[in-house]
Structure P
Amino acid sequence: MPTKKNNRIIKALLRQPVDTTPVWMMRQAGRYLPEFRQLRAQVPDFMTFCKTPELACEATLQPLNRFDFDAAIIFSDILTVVDALGLNLEFVPAAGPVVHNPVRSFSALQTLSIERALEKLQYVDEAIRLTSRTLQHRVPLIGFAGSPWTVACYMIEGQNEHQFQITRTMLYREPALLHAVLKLLTELTIHYLNAQIAAGAEIIMLFDTWGGLLSSSTYPEFSLYYMKAIGEGIQRTHHAEKIPLIFFTKNAGLWLKSIANAGCDAVGIDWTVDIAKARRMIGATVALQGGLDPMALYGTPQSVRLAVKKILQDFGDSSGHVFNLGHGVDKETPIENVSAMVAAVREFGKKNESVLT
């Protein structure tokens, strides 16, 4: 394979020496960019937009044309698998995703076909192939999926309720049914991510947005267990190159050690986690990604600079850190503050190491 022009994020995720801390943002291809809003206006239906590889490719590349990011992340959504399973997914303005025929029984579950879903998801693979060709190894391309638990929340609840009472009630009343849903999603996600890797994704990330809703006893059983199974099931090398795997559970401070021991290469942290403590706790075994509060980008360029400096200083002068937000960038974020963030990472993220410490 050709040598990548910028490979520092892969090195950092594998805790290898880098010249400077790499940086990208969750949701970096999205509504905070005026050019993205113009592009989306051409195709108002969100899933139609996602299913058009040329549009997904353009959206993926837009932030790289503005900012000195070290990675691209394919424009897609964690609920593509719900749509592909035929569950009548609709993105409703002001309400978000709505599943019109949620899965709440074994009989409903038995109507779902992994094979048919994978056929329908091929548009994601095509978007990755197109984007990979267009990038020409400028930066690595990130592929992703939602964790089984997080996807199940939408699949069972039917809409974004934030507390997901129906799903969490099923956990206690019908745990066998919930495990069956999670098992199906795990198998589908393994195939889905392997297809992304074959298409050209060089890093894989699992987004567990709602894992933090679980208790200390239920998180390992209903979320982390299935994330670990995905890590064991996907390809971890492709064309003799290692594919780094990132696990991100929002509000996961209680479970950092467990996540680090679940087979990933890096653990994403949100803004509620002290990165210095996280590094002392798990930084010898995995890399860390995060954890600037997305709301910090609503400050001034100077306050953003100081917030970035503190996180980098708290992590220390070593590899094994990818600078990122603790969650996705908000749609009203000032563009100049994103520029300030990236500039600050470049200013304060320079490394003075020849080997890992």
Structure Q
Amino acid sequence: MRADQVHLRGHGPGRRTAPGGVTRRVLVAALALLLGSPAVPASAAGTKVKVGVLKLSSSAPIFLGVERGTFREFGIEPELVYFQAAQPVAVAIAAGEIEVGATGLTAGLYNVVAGGEKVWIVADKGREWPGYPLTALLVQKDGPIRSVRDLKGRKVGITQLGSTFHYMLGNLLEQEGLSLADVEPAPLRTLGAMAEALQARRVDAILIPQPFAGTAVENGFGRILLWVGDKLPYQVAAIFYSKAFVQDRERAIAFMKGYVKAARLFFDAVLARKDGKPPAGSAYDEVVSITARYTGATPEVVRVGFPYQDRDARLDVADIGRQLTWYQKAGMVTTPLQTRDLVDGSYLEEALRALPR
């Protein structure tokens, strides 16, 4: 197992695999030899689905579905595999290490498809959207940056080149008549490393999602210059399936049914507005509590806000097309791609037909 991922199993974030990259399958086999019983064949664990996620507020629907049992209702047991950046999730999907990705849409994912690997984008998992905090442009609390234009000549931390944050930075700069050539993007690999770099003043600004943004403010070293969604609405994250998983259509649709039910619970609990304000009450408090527990953030930070996503998990396919065009123009995706090459809405549509409104 690589250093940029933490593997968890079961229904909570507290249990980890053995150190040194020992996989669960190896442990099971070893225990079977010690106990004198045969190892359980992989086919017997057919209800388990390995899902790659990040410890972000935008992963709340997944966490909620695990806790509420919406996946289990359809015979699916998600096995969460935590990553510290989005692009490695695409690599893990291509390598067959996970079956479902639940994270940002990156040049890395698009290049996996461009290279001939089949990965299918199947449902919404979060959008940058006005009024719904997801990713912040975070600057040093006492620094001189007061606008996007002030980033000129500055070092801006992102996870990786071609990441969602690289895309955001380029588009925010273009809105102000600047370009990526006017700043120094600093790839720092992980979200934690980005926060540390800002705190240590090794970068002037970072683009970082909740709850990291709120935690930086809470800890006194960061200032939120703007929320990206207020300036750049777009389909930032999605659910995507591996080539092997789509071939098991029954299980893929069962997962989607559980996900849609979780997405609806999430939407109704924290996104549906009443008189222009977020809902309150026990359901909202439950989502805050679950998200805080899975991400390690304080409830106060989580309450800063949740990102927007469609109640029925429908994608903004046209926006994915715009992303492909931008990445290709920027030279980060070198093979021409169309949305039909990597978007398949049939799993979601079949799940929606089977679920009552």
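What follows draws every value from the coordinates through simple rules; no lab data is involved. The structure presented is a predicted model; accordingly, all values stated were derived computationally and were not measured. Cβ atoms are built from the backbone, for glycine too; each structure is taken alone.
Points worth noting:
- Which entry (P, Q) yields the derived value 21.2 for mean count of other Cβ atoms within 10 Å over residues 208-215: P
- Each of P, Q could give helix-only ellipticity at 222 nm (-39500 (n - 2.57) for each DSSP H run of 4 or more, over all residues; to 500), but the derived value -13000 comes from P.
- When volume of the Cα convex hull per residue in Å³ is computed for each of P, Q, the largest belongs to: Q
- Ranking P, Q by volume of the Cα convex hull per residue in Å³, for residues 200-263 alone, the structure that comes out highest: Q
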